[in-house]
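*Asks:* Structures incoming, each one as structure tokens.
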Structure I
Amino acid sequence: MGLVTIATDVAKGFGSLVGIRSGTEEPRYDVQEKIRGLEIRRYGPRVAAETTVPGDEESARNAGFRRLAGYIFGANVSKSKIAMTSPVSQVGGPGDSWVVRFYMPSKWTMEALPIPKDQNVELVEVPGEAVAALRFTGDRGPGAVAARTAELLRALDDTAWVPNGEPVAWFYDPPWTIPFLRRNEVVVRVAAR
């Protein structure tokens, strides 16, 4: 049995290197429209764990990821393990901070989730929403995210949709994934004009 587990872990590790996200749950959505390289998506309500981290964009993402990974890997009052999902979300927070978020698997509710041991991890309900999403590969550093965010907002000009919130970066793959095979997105909540 141990060899099968090792082989499975190696296969998943190789898969993540080349952008295969096998068995990782993503929040469900319906595509409402495709325009100018964007998808207008409708998401239902979700539950997430999030943390606010001071610092520059990349170091905050890394620190936030580690803190949230600790929570889902058992740093909670019941020592429960929670499956990893994607994407990892990052948005500017108050001051010079960043909010990093993991969406919880769909089987979990706010009432059923274990309480985090780290008081910097907060469980939140995310209401249903419509978003415009722009997918991109490659670099996901601050400059690339800023450029793609500007592209997303320009693409919404003169459409039936208007931005209705702060743009958010979503990262679907681990840092070791080959850059041109990474799935990254910038999204912004939208409302009909």
Structure II
Amino acid sequence: MGLNIGARLKAVRQSNGLSQRQLAKRAGVTNATISLIESNRLNPSVGSLKRVLDGVPISLADFFALEVGEEDSRPPVFFTANELVEIGRGGISYRQVGADLTGKALQMMSERYAPGADTGRIPLRHEGEEAGLILSGRLEVTVGDQMQILGPGDAYAFDSSQPHRFRTVGDEDCVVVSACTPPSF
């Protein structure tokens, strides 16, 4: 049975009252790096792990000497705002609930589109279903040959194998809570 580096790092980070983002900043790595290590999707080199641990700070020897119980390796149930994993870029923020979606059927995200943000001229297309609820701002949603501008309280749901595109309308951010099955990012 191997050592669970991810659970160990998460336990150390949380016991020191640090969010993933705070540890990443201290260590000079990306938030995604911390998230990937904690979810055991990235096995860091000793040098990389030392760099991350220097952000706590804790020595490699102390880190490996820690007793981490079985309960630490269970999948998380609750997520603070700082633990949502940023997977977007540019003018679009996709903050995913949970880091490791391996074997999961559902992907849930908090999305933020900056004014003028657009998913691109080439429509998106992937197997599954998508749904979202607009919390603030206005979003132009195009699915196949249908287009609608949605505002707060409006929603969409469609078969995501159809070509689709999202674009912010207006001069304020658009915030959406969305779900996708199966995970597509």
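*Asks:* Taking relative contact order in percent (Cα under 8 Å, 6 or more apart) as the criterion, which structure among I, II has the greatest value?
*Replies:* Top value of relative contact order in percent (Cα under 8 Å, 6 or more apart) goes to structure I.
*Asks:* Out of I, II, which has the highest value for distance in nm of label points 7 Å out along Cα→Cβ at positions 50 and 130?
*Replies:* Across I, II, distance in nm of label points 7 Å out along Cα→Cβ at positions 50 and 130 peaks for II.
*Asks:* By the measure mean count of other Cβ atoms within 10 Å over residues 146-153, tell me the structure among I, II with the highest figure.
*Replies:* For this comparison of mean count of other Cβ atoms within 10 Å over residues 146-153, the top structure is I.
*Asks:* Here helix-only ellipticity at 222 nm (-39500 (n - 2.57) for each DSSP H run of 4 or more, over all residues; to 500) has been calculated and equals -8000, so which of I, II was it run on?
*Replies:* Checking each candidate, the match is I.
*Asks:* Tell me which of I, II gives 28, 20, 17 when you compute semi-axes √(5λ) of the Cα gyration tensor in Å.
*Replies:* Of the structures listed, the value fits I.
Where a number appears in this text, it was derived from the coordinates with a stated rule and is not lab data. These figures come from a predicted structure and were not determined experimentally. Cβ atoms are built from the backbone, for glycine too; each structure is taken alone.
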